[in-house]
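Take a look at the structures listed below.
What follows is calculated from the coordinates using simple rules that are stated; it is not laboratory data. Nothing here was measured: the structure is a model prediction, and the numbers come from that model. Cβ atoms are built from the backbone, for glycine too; each structure is taken alone.
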Structure 1
Amino acid sequence: MLKLIAYKYRFYPNNEQAVMLSQTFGCVRVAYNSALAFSKAQYELGNKTNYNDWSKNLTQPVT
C-alpha cells in the first residue's frame, strides 16, 4: 500500500527578500501572460504551439 506524505513549510521573508520575490513574480507573470496571449492568438489561427514556439516568441524584441 502506497502512503502519501505531505509537508507544509512557512516562509517569512525579510523586507529585502519580499521586494525581490515581488519583482521576480512580476516578471514571471508578464512572461506567462505573454505566452498565454501568443497561444490564444495561434489557436484562433488554427495553429498549435509548443515550448519552442513560446521560447522564440518570448525572446523576440517587442516592437
Structure 2
Amino acid sequence: MKISVIICTRNRFDDFTKTLPSIAAQTRLPEELILVDSSDEKVLEAYLTSAKLPFPVRYFHTQP
C-alpha cells in the first residue's frame, strides 16, 4: 500500500515547518508529500528546496 500525505495551506509557514519533522519521524514514511500552497509568497517552496527530507515533495502554488 502506498501512502501520500497531502497538505493544503495558506500563510502558515511556522505551522508547516513544525509538521514536517513529525511526518519524517513516522515508522512508515509516505511515498510522497503533496503540498498545495495558496500563500501570498512562495516561502514554503524555498524552504522545501533546501530541506533534506526522506521522501519526495510535490509542490503546487495556487491563487487564493
Checklist entry - Which structure, out of 1, 2, was Rg and Dmax of the Cα atoms in Å derived from, given a value of 18.2, 57? => result 1
Item to check | If helix-only ellipticity at 222 nm (-39500 (n - 2.57) for each DSSP H run of 4 or more, over all residues; to 500) is computed and equals -9000, the structure in 1, 2 | outcome: 2
Item to check | If distance in nm of label points 7 Å out along Cα→Cβ at positions 4 and 20 is computed and equals 3.3, the structure in 1, 2 | outcome: 1
Checklist entry - Out of 1, 2, which one gives 0.90 for FRET efficiency 1/(1 + (r/R0)^6) of positions 12 and 52 (r between Cβ atoms, R0 = 30 Å, to 0.05) as computed from the coordinates? => result 2
